[in-house]
1. To test your reading of the models, identify which of 1, 2 gives 29, 26, 17 for Cα extents along the principal axes in Å when calculated.
2. Could you tell me which structure in 1, 2 was used to calculate relative contact order in percent (Cα under 8 Å, 6 or more apart) as 28?
3. Figure out for me which of the structures 1, 2 the number -25000 belongs to, where helix-only ellipticity at 222 nm (-39500 (n - 2.57) for each DSSP H run of 4 or more, over all residues; to 500) was derived from the coordinates.
Structure 1
Amino acid sequence: MAVPGREEFRRAAELASDGTLKLRAGDAVHLAIAESLSAQGILCLDDAMTESAMWLGMNVVTV
């Protein structure tokens, strides 16, 4: 389990405020943590998060 710190919350706020991504706050935190951990990919359940993760250059597995 990853616990977000100051940098992850700062990055999440940055992502959430980007109008082109259309992220909810929780999804923004999820992506910020994945970025900080240099995750190889991410599992997504909705279109907005999938598109945002792909825009950030992450490999995406959809369910």
Structure 2
Amino acid sequence: MRHEALAKPIVDRAWDAQLRLCGRYRRLTLHGKHPNVAIVAVARELAGFIWDIARLTPRPVAA
């Protein structure tokens, strides 16, 4: 698997993002939003998930 080397909290957060964003896109399009509008809404939320995962990632210590 691609995420075997990743920490469990990161994998869990990524899976939460996958489920939420997929559901959000489906809900928006089912309620009549244009697909491009739904994609932009999901992309904006994805940026937040990326920030959160980056925050969880340990930073290397400078020598």
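Read the figures in this text as sums done on the coordinates, not as results from a lab. Since the structure is predicted, the reported quantities are computational estimates derived from the model, not experimental observations.
1. Working: 1: 29, 26, 17; 2: 53, 24, 14.
Value 29, 26, 17 for Cα extents along the principal axes in Å corresponds to 1 out of 1, 2.
2. Details: 1: 28; 2: 42.
Traced to structure 1.
3. Numbers: 1: -16000; 2: -25000.
Clearly, the read-out refers to 2.
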